[in-house]
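Chemist: The next part holds the structures, each set out as C-alpha cells.
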Structure 1
Amino acid sequence: MTRLRAVALDLWGTLIVDAPGGGRRRMRRREARLTRAYKQAGAGAGAADAVPRAIRHAIDELVVAHQSNIDLSGEDRVNAVRRSMLEQCPATVENDALLEELTGAICDSARWEPPDVIDGVEEELDALKRSHLNLAVVSNTGLAPGRYVERALVARGFGRWIDHWIWSDDVLSWKPGQVIFAAALEALGTTADETAFVGDTPEADVLGSRHAGFAVSILVGDKAEEAITPDIELPSIKGLTASLVEAGLISP
C-alpha cells in the first residue's frame, strides 16, 4: 500500500463553521455599506432596495455556474453586483471610491467576523504536520473570493499548518468538478494515490475526490448519504490522524 505524502482538506464544515448568525450579520453589514456608498454616488433613495437585489443577482449567477461544476472569478462576483446596480440605479456615477467600497463590501467580509474553528481541528492539523504530510485546503467559495478568506485564516495562525490553498474562484472549478482536485494535486506535488481527501459533503468531497483517484476519501460530520460510502467515516475531524495510522496510510 502506498503511504500518504499529503492530505487535502475541505474548509467549511470540516475545519471551520460560521458563528451562530454570523452569515446574516455579515450580509446586513455588506448591504448597509453598499447602500451608503451608492447613495453617495448618486444612486438615489432606491439604492436601499436595489442593493439586496443586486447581491441576490450575483448569488443566482453563481448558483447557475455551480450546477455545471464551474465557478466564477472574484472579479466576476464583484462585477455581477456592479452590473445589477447600474441597471437598477442608472443615475449612479461610478468613481474609484465607489468601486473600492464595492470590492470591500463583497470581499472583506471574512475579516468582519471570523468563523469559528471546529473543536479538535488544531490538534489534528498539528498531528498531521508531525507526520510530515503536506496539507492543502481545497474549498468551494461563497460570495467572498477565497483569497480574502485565506488572509483572515492565515492571520489566525492557519499558515503554520496549511501549505497550499486551492479556491474554486481561482481555478474556476466547483467541487465535485475535477479541475479543482487536479489543481490541488499539482500544488501539493503528489499523485492521487499518495493523497487523502477529507471533507464533510458526500457528493462534493467524497465522490469528487474518488473520481479524481485519491487514495482515500474521508467523510467527517453528520451529512452521510446511504448511496455514497466513504473509505473512512468520522463524527468529526477528531481522530483523523489515528484513523490514517490504523489504515496503514501513515506511520505512527
Structure 2
Amino acid sequence: MQVHQTVYFLAAVAASTIKAQTTGEPLIGEELIDATNVYAFADAAIAEAHTIWSSDGWTVLSNTDGVLNEAKPVSGVFAAANVNITRATAEVAVAAQTLFDFLITPEGYQLIDPLSNPEDFGKDPLEAFPTDNWRGSGNADKKRIDVTRVEAIIPNMVTREFVTLNAADALERIFVSKSVQHKGDPGCSIYGPPSCNTLATNPLRVLNTFGVSVEPVEGNDSKSLVKLINYADIAFGAAVSNQRNAVFLPDMIGRFRAKFPETN
C-alpha cells in the first residue's frame, strides 16, 4: 500500500509538471476500421508502440522490484484529456515465447486487464481479418488481427465499453490494442468527430492504447524482458485516471510474476 501511495503522489506531481517539461507523445486517433485500411492501421499501431518504447522525455514514476515505470503526456487528438501515457519494463521468470503465447489468450487478457468483463474475452470479435499476407506471407496461425468490444463494469457508474483493434504477431512477440471505430458497434469517444461522439453514451465509449513486447533476457532464455505501454482514459477525470494509470503497469507485472513465479 505504501508503494501505491508513493506512486499516486508522484503521479499527481507528474500530472502538473510533466506537460510543461516535455513534448507530448503523439497517439493515433480512433479511425474507422474496415478491410480497406485495417492492415495499414495495424502496421501503424505497431510502429507507434516501437516509437513509444524508444522515445525520450519520460518521467520516472517508480523503479522498484526491477520494474521501471514511466509517464509522459500525449499530443494530438487526446491531448485535451490531460491523461498521461505510461510505459514499463521488467523481467518475468518464464521463456519469452511461453509468456507471449499465454498473454494473447482469454486467460492472458484477464491478467492484462482485470477491470473488464472476463466473459467478453471469450466472445467472437466484431470482425476478424485474414493475416496470410500481413507482415510477410504465410504463418497465419502466428498472426492475428481483429476488432473486439469489451465492457468494464464499474460499481455505481455507467458501464464503460472499449472497441479496439487488436494486432498480434507471435513471431515478433508483439501485441498492440488501440481504440477504434467499427460498424459492428457504432460510436467513438468524446474526442472523436461529431458524427460519432454522441452515439455511445450508455455504455460509455472510452479509450485505450496498449502494447506488450516480449524478448528473451540476454544470456538467460528462461526469463523474459517485458516492455509495456498503457494509455487509458475511462472517463474518471484526469486526476483519477493518472493515479490509476500510474500503478496499472507495475500491478500487471505483479500478476505476470504471480502466474510465472521464480523457481530455484
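Chemist: Rank structures 1, 2 by relative contact order in percent (Cα under 8 Å, 6 or more apart) and report only the one at the top, that is, the highest.
Modeler: Max of relative contact order in percent (Cα under 8 Å, 6 or more apart): 1.
Chemist: Now for a separate question. Going by mean count of other Cβ atoms within 10 Å over residues 30-37, which of structures 1, 2 comes out largest?
Modeler: Between 1, 2, the highest calculated value is found for 1.
Chemist: With Kirkwood radius over Cα pairs in Å, for residues 94-173 alone computed per structure, which member of 1, 2 shows the largest figure?
Modeler: The structure with the largest value is 1.
Chemist: With helix-only ellipticity at 222 nm (-39500 (n - 2.57) for each DSSP H run of 4 or more, over all residues; to 500) derived from the coordinates and found to be -9000, which of 1, 2 does the value describe?
Modeler: Answer for the origin of the read-out: 2.
Chemist: For which of 1, 2 does FRET efficiency 1/(1 + (r/R0)^6) of positions 86 and 126 (r between Cβ atoms, R0 = 30 Å, to 0.05), calculated from the coordinates, equal 0.65?
Modeler: It traces back to 2.
Chemist: Which structure, out of 1, 2, was FRET efficiency 1/(1 + (r/R0)^6) of positions 142 and 198 (r between Cβ atoms, R0 = 41 Å, to 0.05) derived from, given a value of 1.00?
Modeler: Source structure: 1.
Chemist: Who wins on distance in nm of label points 7 Å out along Cα→Cβ at positions 46 and 70 among 1, 2, i.e. which is largest? It would help to have the intermediate numbers written out before the result.
Modeler: Working: 1: 3.2; 2: 2.3.
For this comparison of distance in nm of label points 7 Å out along Cα→Cβ at positions 46 and 70, the top structure is 1.
Bear in mind these aren't lab numbers, they're just calculated from the coordinates by the rules spelled out. Since we're looking at a predicted model, the values are computed, not measured. Cβ atoms are built from the backbone, for glycine too; each structure is taken alone.
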